[in-house]
Every structure is written in C-alpha cells, then in structure tokens.
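No lab work stands behind these numbers, since they all come straight from the coordinates. Quick caveat: nothing in here was measured; it's all calculated off a predicted structure.
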Structure P
C-alpha cells in the first residue's frame, strides 16, 4: 500500500483549495511520519540520559558531554537549513530513508569508537543525517490539510516513545554499559529508515516556474522561528542536566529514573490537548505564555533542594515545550502553505538545542546548577518578544489548519 501526496505543490496563498491540494495521507503514510518524527526528535526525549551517560559511563566532564550533544544538534541544524528550502524539489521518501539509514550507521560507529575525536565526528554525521530526514518529515506534515492536528498526533506518538525509552534505557545502560545507549539509538534510526522506505508519503513537486517562484517568508515567520529556537535553547540547556541535578543532590537513581518515566507519561497529554484546543484558545496567547511557564519550571528545578518540587517540575517540563510548539507549528504552517517554514523545524528546534547542552555544561562547570535557571529567565524574555510578533496576524487565532 502506497500513501501519496498530490503531485501539485501549493506555493501561493492559503485557501482551502490549496490546503486540499496538499493531498491525502493514508494510514501507512501517517504511521511512517509518526515513526520518523519520534526518531528525528529523539534528542527531546533522550538528552538527560544521553548527557548523563556520557558523564557517568564515559567519564566526560559536563562541558565535553554537552559538546557531543551540541555537535549532533549542530549537524541537524546545518542539514535542515540546506534541505528545507529544497523540500519541493527532492524526493521526500528517498531522502528520509537515506537520512535515517546513515544515522543508524553513525550511531553503530559510536559503539566501537576509539576515542573522543571519533565520537565527535560520528555525532556530527548522525546529526547531519537526522536533520535531512526530519526536514522532509516535518515539511510533509506541514503540507497536509490539518498540520496542527497531525503534528499533535506526532506529539502523542513522541510521548508514547518517551515512556518506552525512558522506562527501559537507563536500566539497560546500568546493566550493559554506556555503549548500549548508542545501540538503542541505532535501532531507533534503523526502524525509521525501514518505515520511511516502505510507507513514507511521496512528495513530488511539479518542476515548473511555480516552484522557482516560491514567495519569501513573511517577517512574522522569522520571528516565530526564532521564538521556537529560544524555547528549544531553554529546553536543551535544562533538560540535558535534570538527571545529573537529581543524582548530585542525592535523590538516588531509582527516584530520578521514576521521575523521568513520569515525564514520559505526562508527555502523552500536551500534544492531543493542544489539538483539541486549536480553535478554542488563541495561538498567539499560548506561544507567549509557554516560555514564561518554561522559565518558572526551570527555576524550580535548579533551585530546589527537596525531591518533591524537583520531581514535579521535571515531570512537566518537556510538556510545556510540546504544547507550545504544537500551536507554533500550526500557526507557521498556516502562514506559509508551501511547507518550507515547518520543514525548517529541525533548524528552529536544534539551533537552540545545539547551543543548550554546551552552554549548560559551561554554566554548570563555572557557576553550578543555579546559573541554568537564571539563563532560562533571560532567554524567556527574548522568546516572548519574538512570539509577540505573531499576535499582529489576527487571522491566525482559531483558524482551521
């Protein structure tokens, strides 16, 4: 069974007819997109375990561990910036499958890597490959008739994936050693490559002057993208170290692992709730309130010496990002119906996320965990200012995706 998008790519306007022209997605096509989204967004789920494993199992300091995650994310950003403008010119199925396949091989290479330089190169290669695959995944979602709702379903899938990953991986690493993490990553990428090869919705652009004349982004798009990047920076900066914060404050591995599992269960809800509330809450209000809530939680996580506040704030921390980004994705997809803006989602998220681990590691190394909360507040101010520019487009509030 083959799921296809229409061969015509809408490049002007945002009428219902053009939304319909973006095509129908079959069941297998949607499933492939969900798997690809989970694999491509693995950093959003895995950063605490990723950085924690590099520190605890490989003996790296916070700055070195953060740098490896940053190299992966930087590669994804560079790749997304290159491929997202070419969304409607390249075969999406082929690019997604190849991207995840290369990422699987790169992570397998990390398992047997002989030292830090080799690990750094392989992290970068994996990031480049994932950024390519994820750009075509999000671009395809953005060109669907209901991008907000489809992205909400993708968020629910990511929440289910998070439960499985955070519930199983820390125990496997404890039992079998640090390289197990990268075997798991390779397996996730391999499954995504197979799913994309057999079921990814085909996205074929008409090679005519319409594609060549795709309009420039509106200014609101650029500010919206920057706002998402700011939230991703705070997310990565804090989330990379929540495991180490809990362990270093003596909460114990079982308690911290339970908190991360609770986080996975909580993450089941924000995306579907955001889908249900699409026409009931003004998106411009959501994207401005989200960064503020994120900063408050960041301060609680970094300042609390008691387990209960730490656990509560940590368990809902990622949910704020998922809920807010679902609205931001839908808003950006409606502004730019060509899909190119949301195809750059990896660049939006991972520009901030790439800076986050190494910035967080540097701050922790120099000033302790408390400095992460202060930095989060400063980044939040920038995010709110950026998202406020989307409020100037009143037609977005409550609009149908």
Structure Q
C-alpha cells in the first residue's frame, strides 16, 4: 500500500513538472514574480536585522556600564553650574561607581608650528580616561597632580592635522590655546564616537579641569561621565547617582542616561522597522502569488478536455484538485528556494556596501520560504478547486 502511495505521489510530481514545462514563458513569468517576492522578504528581513545590530553596536561600543549625566536648565535655578565637583564624596555615597569624571566643554583654535585647526576643549580629571575607556598611542593621560599644570592630551585626528612633514606632533611639543602654551603629554588612539557621550574623542584636546580657567572666562561643568563596577544593576546605580548629585547641586535638574535603555529602545524600534520591511516584502510576494493564480487559471482553462478524460477514466475530484494544487506548490517552491538564495546574496551585498558586518537572521529563511509556500498554496487553491468542480461531460465537449 505504501509503495503504491509513493508511486502515485511520484507520478503526480512528474506530471506537475511536465505540465509547468509545457506552459513555457507564462510559467517562467509566474516563477519570476515568486522569486522577486521571496527574495524581497528574505533580503528585507536580513537588512533590518543587520541594521538593528549596527545601531546597537554604536551604543555597545561605549560600554553598557557607562552613565552620562546631564544638567538641563529647568528655569527654577539662576545659580550657574560650579567649575568642579567633590568626586570623592560622591563616590563614597555611590560606591558602585568606579570612575566619576565631571567635564567642562569649550572649543576654539589650536596652533602648532604655524598650523591651526579648530578643536573641542575638554576639561577633565584623571578619572576621565577610565570612564571613557580612552586608549593612548603614546605618552600618558592627565593625573591628579596635573591640575595646576599647562598639560594637554591630544585626540588622534587633531594630532594628525597639526603635524607637519618631517615633524609630526609628539609628546613634549607645545601647542598654543588662546595666549597659553600647553605641553603635549599624551596622544590618544583613534576611537569611534559614542552616542551618549558628548565628546568626539578624535577631535578633542583634554586639559586639566582647573586649567580651563586659563582659556575660558567662566568654566562650568556641563556633564558628568561615570562608569559603574561590573555586574551592577544600572537602574539602581543611576538612581543613587542622580540623588547624590541633586543633594550636591541644590535646585538643579539631573538626568542620568543609561546605554542599556537606549539599546532596548533601539531593539524595539528595530523590531518595528523589521515588521515594516516584512510587510513591504509581503506585498511583493502577494503580487507573485496573483501571477501564480493567473497562470494556473489559464492552465485549467486550456486543459479542460484533459480533465474530462481523467474523470471519465475514474479520477476523483480530489485527484484533480491535488494535481493542480501540486503544480502551483511546485512552481512556488522552486521560486521560494531561488528567491532565498537571491535574497541572502542581496542582503550580503547591501551590508558590504554599507560597511556593516553581515549576520544572517535565523528567521529570514523560515519566514521567507514558509510565507512563499503559503502564498502559493493559497493562490493555487482556487484554480485547483475550479478544476475539480468541472463536470466531465462539459469538459469533454471542449475542443
């Protein structure tokens, strides 16, 4: 019995391929529509997946244990921000914080050997290197003993811009900020920008926090960058740090930003974006399904006499239905597999052109191929039912 069933299924599949081959160009056009629809679904799912990973990587580069504190002006306090903070007392109140670095931001021109460029001036303390994970190419970073000195640490792009042929900027050189000469004690490695930190490392000069009084009229702390110890509840740490700063800066609004919150928000946004892309791919897939239904209806119309002969020889209605349904599914399956390969290739090329690291979405192939087969089954069902409902006598009369 099982052998007869297997032979029957094999015969049906063979007949389906023969019938599709006889359709010629119409079958190829329907197949092309399915390939385009299936590849659109697979490609868009993978593009959305890689876009989400790339967006999340921007925040992860700064570390999920980094906190950025802002002090928005709420209009209730007329007192300016101070030029320094008692970080030792704050860290004693929030022991989970390893590094706590207040910063003063300004900008202006920097001159070396007659070459000038604009740069961000960042006044900070020794803890800023640990808070921002700064890496040095040469020299050292600021220490607690440098607050009264005219020392500066230079970002990578600024160092390369100020260098002249035969004399690149190096430690020990002196650069001019306003009317003061600052000695270069370190040059940083190039670092990618971190989304939440208000400092572009490569375009910045790092000075002692107290030394900002020399080059700015009234320096004020604009932000605080903190880094928590490992395995800490960042929500709890953020709340404790915000409360400690509110107690220190009476009347000032304090906002603590956590990278993990941004990552979670980006994940939700990317998921919504992915659903939108899937919907766009589904619309294209439905268009391909309509093409399959059109081809199968024409196939049924041209084979009415064959259907009548099959029924006269004893074929049941479900045999006719299954035959045409199998043809539709076979056509769709070939298109789904071809579209999956094309979609992955398109997503890979898009990622390479965009400079992303390609990662295959685990859901793309099941969703792409599965949805294509379901569309083929759905749009092939009506022609198959139409063929099975033909009356043998009427079908035999067709020439």
Structure R
C-alpha cells in the first residue's frame, strides 16, 4: 500500500520520502500537565486556581514524579518520531520541601534534565504564574502591588535561567513561555495602567540576555478566562506589539481566541514581524476548554499554513490540553498523533503545482488539486511512518493504551 501511495503522490509532484523526513525532524513538545491534571509537585499544593479548570476524575492519575515519568515514557513509546517535554515550574523535584516560586533553582529540575537526557529528547519550560496565594486576586506581573510584581518577576527570571541550563545540557534550546492569567471579571477603570505595569515587568524579566542557542523566550496572549471575562491584560494586540518590540517568539494558543477565529490565518502575518513562533495546539469548545486535539479541520489548517509559509524551521509546536474525563495516556497519544497526522497531510500537498496554478490565475486547478490531495492515500504513508518507528498503527493504538491501564494505571487506585 505504501509503494502504491508513493507512486500516486509522485504523479502530482510530491516526494513522499521528503515529506517523511520533514515529519521525523519536527518534534512535538508534550505538555507534562496532562498527566496529573495540572497539580504539580509543590509541597502542600492546593486546588487549581487562576481561572484554570480540569474536568473529570478518570482513574490512574500520576501522583508522583516517578509515576509521571513512567506515563510519559509510555506515551513516547506510542509516538513515531522524536519529541520534547514541556515542563511547568510547579513540577520541580522539590523533595517534599516547601520551595516558593521565587526561590526555585536548577537543582530542583536536574533530575528532569537527566531523565530527558536518558530519553534522548529536548525540553521546554514555563514559569507557573497561577494557582498561588500571590495570584489569588487575578494579577501577577501587572499587579498594583510592587512587592507582588517583584515576586513574579523573580520567579520568571529564575525560570529563564533554569531553561537556559536545560537547553545547554541537552544541546537543544528550551522555549521558555511566559503566560500570566492577569485580568478582571468586570470592567476595569484603567486598562492602560495594568498593561503598562505588565510591560515594565516583562522588561525586567527579559533584562538578562541569554544565549539563544540555549533559551528562546516566548510570550502568550489570551482572549478571556474564567474570572477574566471582561478584561485580560495580555491580549493578542498587547503581546503582538511586545514580541515585535523585543523580538521574542510569540505564542499562539488555538484555544485563546474567539471560537470562530482561526490561528491559521495569523501565522503568515505574525512571522513577518517576530523571529519565531510558538504554537500551543489545543481544541477549545466554545471557550478555552482545552479538549484533546483531533485530526480536524482546525488542526489541519494550522499545519497547512506552517508548510505553505515554509515556517517549520521558525516554529515550535507544543500541545496544551488537559482532559481528566478519559484515559490520560490515550489523551496524550491521540492528541499528539492527531497533530502529527495533520502535519503529514500538509507535507503531502502538491505545493509546487498549487503555487504554479495560483500565480497563473488558474484557480480552478488550484481548487481541484486541493480536493484531489484529500482523497489520496495519506493513511498508508502514516502507517509506514509508524512502522518505521516501531510504534502501533491506528488500529493497534487502543490495545496498547488499554493494556497499560490494566497493568499500571489500575494499580494506583
């Protein structure tokens, strides 16, 4: 089936082997927080706050670093290609000690770096500006209280330093993404004041220039959140301008915009003004609900734009969802593989023929080629990719997940 598919794609000018090489060299950054419902390992960690919510209570949640790593290893065994780990600061190896966010150090994450080294994968990092007493009123880096702002500035600065060491030790730059939940449920009287404080705080966070070979800074916008329905300080316009001014990467989260708004259309514009792009591939259903990513139109359009813009070398792809209503291993694997399948479909488009038709004004041929590509046997190419990487194909994935649930997850309850 693969050889037949390869010949069919060749007939429209698509080199399938070249597409598979590109797919294999594009890692997806796996978000650690899917494994334990965004709890982390801080001593005395309380309930999830700052407008974040995880629904469901499926058995088998990771309760320790060892269990989370065990689950991540299982997920990696189900994914073709080499990937990355995206770690939040609350997941440090704190050894049961009470370490506040403004006191985290490399030592608290060295075992994670060692683990990633053993797995042969890179890491990304995030300061955790949420679910903390100093964020309970909805503000962190834009807080009116200078003392609270300084606390979060220090946390973010330490996070950047830790990430840079991760990148240095692993030989692959860590993307350090700064997101804050700052906003208001009702109408503010001084939007400008909050945004000026956020800008000043970010300037302080990024004051130390780190080696881009080890650390890549990113900032992330949001439309609204629970408890910040009327006003979010870090809007898209704010961070688009800030990333352009500072020449940081800009993070576009698929769940952080209006439900009818696609981030696919933003990619080509954003990349004209910022050096790199970070994508949080998610699936918001009516709001930023972070459902498991699917092989759907929205995900396919995102990947199509990355390929059509030749943006893969400047883009970092991560996932951001947390579903506790289903098997968490399945959620990770299905979501990651959906992103990979969407990317493969984009890589298998007859790009040269599409461009030729478009530039000549032959929109009939362009439309016909786009529809033709959908009907070609891409699934045979995906099956070949899975086989080459010694991971389950689509029909074998569920059995592997269920076996792990029976032998490992069920013993945790």
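For percent of Cα pairs over 21 Å apart, for residues 159-358 alone, find whichever of P, Q, R sits highest and give me its label.
Values: P: 61; Q: 77; R: 57.
Ranking P, Q, R on percent of Cα pairs over 21 Å apart, for residues 159-358 alone, first place is Q.
Tell me which structure, out of P, Q, R, gives -18500 once helix-only ellipticity at 222 nm (-39500 (n - 2.57) for each DSSP H run of 4 or more, over all residues; to 500) is calculated.
On the way: P: -25500; Q: -18500; R: -13500.
It must be structure Q, since only it matches.
Consider the structures P, Q, R: one of them gives 21.5, 66 for Rg and Dmax of the Cα atoms in Å as calculated from the coordinates. Say which. If you can, show how the numbers build up before the last one.
Working: P: 19.8, 62; Q: 34.3, 106; R: 21.5, 66.
Only structure R yields this read-out.
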